[in-house]
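Trainee: The data blocks that follow each hold one structure.
Only the coordinates and a few stated rules stand behind these numbers; no lab work does. This is a predicted model, so every value here is computed, not measured. Cβ atoms are built from the backbone, for glycine too; each structure is taken alone.
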Structure 1
Amino acid sequence: MNTATIQSHFIFYGNAAIEETGKAITSEIETMYNAANAVTFINGERFKIAFNITFELATEKEVLAMLKVNADGRKLFVRIEDDKPAGKGVSTNRSEMCLGDNCGFFVTSDNLGKSTTAAHEYGHSLGLVHPDYDLRGRGNPGIMAARGTLVDTPWRYDGWEKTGYEGVDPAKRTVTPADIEKVIAKLNFNNDGFADIGTSSNRFYNRNGEIENVG
């Protein structure tokens with residue numbers, strides 16, 4: 001069987017962008033997406049889908065220079081901080097990635113690389129959105145199930161009976177073949193067999209969680 005590889009290269013910047021965190025994030029993403037063992041048809045041929053996730057660290061100055069000239073769809077620019085100011089971004093003090101785009105802001109309080117948050121946000125960069133907020137009776141929730149999504153017993157927090165909370169335990173989310181199939185279905189491959197996923201608007205997150213147009 002042939003293999004089609006999805007390549008993503010993170011450029012991490014910000015006060016909390018360190019080697020250890022970068023390794024944890026990219027390892028979580030690569031491990032979870034490859035564990036799905038997704039197989040799909042591309043142009044009539046059957047392919048196994050593999051993920052290759054790498055990273056580098058950069059300063060703000062270096063990132064701004066990169067963003068002005070970047071034309072590489074594999075590059076994702078993500079700021080990492082210990083917190084995000086209240087009222088900034090999609091949600092206060094939570095990690096986020098621009099939908100189908102190459103910019104993001106991660107916070108270390110999300111236990112990056114150990115909580116499935118990085119894999120979830122990476123899904124947004126691939127163009128994946130949250131499913132319904134009530135998945136009871138529909139089995140294992142995929143990686144894009146948002147916090148608070150109602151799920152069956154096996155995927156709730158341990159001890160949920162005491163609290164009555166029926167929401168998903170993010171640590172129990174998994175990447176499913178169906179998640180990856182949604183990504184592949186949107187792609188347009190050129191004659192050389194390559195395709196870009198999403199767009200590269202090359203926008204920059206400042207420390208305040210605000211997005212600045214640079215590219």
Structure 2
Amino acid sequence: MSLKATIIPVTPFQQNSSLIWCDETRRGAVVDPGGDLDRIRAAVAQAGCTLEKILITHAHIDHAGATAELAEAEGLPIEGPHRDDLFLIESLAEQGARFGFAGARPFQPDRWLENGDTVTVGNLTLDVRHCPGHTPGHVVFISTEARVAAVGDVLFQGSIGRTDFPRGNHEQLIRSIRERLFPLGDDITFIPGHGPVSTFGQERRANPFVADMLFS
């Protein structure tokens with residue numbers, strides 16, 4: 001398996017930014033650089049990989065606050081999220097002021113992502129699933145080969161994403177999880193936007209919001 005990943009908690013929100021890299025090419029991507037770029041750069045150096053892009057699941061401040069700064073400093077393209085999060089990207093400076101994130105500003109993705117798209121990192125191919133509900137433009141990145149997914153704030157160990165933010169939708173979030181993530185396989189380990197990793201199978205069995213027993 002050539003996919004390697006490490007989790008980098010950043011910002012006062014302890015958001016799980018992650019570094020994903022191809023062990024064959026040593027090319028990597030940062031998923032959701034919300035802040036604390038010194039920590040992210042240290043993880044890149046420790047992994048011994050070269051960044052080739054930034055991947056964004058959604059445009060809340062703790063996930064996307066340092067995207068513009070990192071992209072400009074390192075000359076990196078930005079892929080994601082889905083276009084429906086444009087209103088959140090445009091409000092990043094306002095979000096930063098509200099939550100105390102200095103220097104956050106809007107960015108222009110080099111590529112908006114749609115459900116069914118793929119992105120590459122070195123020799124790796126990640127599948128994209130559009131999973132609205134927490135935000136309307138939220139996307140998830142899945143390596144079907146490595147059985148690993150970066151799911152942002154869609155799903156957590158024992159919980160799901162909040163839907164009380166602008167344009168959140170609880171029913172839509174449940175559908176995203178049940179119809180676009182769970183069918184990918186119980187054995188997929190997912191990196192959530194906050195907290196510990198889990199598997200789709202574990203959440204199907206025991207998650208009080210989306211477990212199978214609630215829908216049988």
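Trainee: When Rg/Rh (Cα atoms, Kirkwood Rh), for residues 73-136 alone is calculated, the result is 1.02; to which of the structures 1, 2 does this value belong?
Mentor: Answer for the origin of the read-out: 2.
Trainee: Which structure, out of 1, 2, was Cα extents along the principal axes in Å calculated from, if the result is 50, 41, 28?
Mentor: Only structure 2 yields this read-out.
Trainee: Let me ask something else about it. Quick one: relative contact order in percent (Cα under 8 Å, 6 or more apart) came out at 15 when computed from one of 1, 2, so which one is it?
Mentor: Working: 1: 23; 2: 15.
Structure of origin is 2.
Trainee: Moving on. Assuming 11.2 is mean count of other Cβ atoms within 10 Å over residues 41-48 as calculated from a single structure, say which of 1, 2 it is. The partial results should precede the final answer.
Mentor: On the way: 1: 11.2; 2: 13.9.
This figure was derived from 1.
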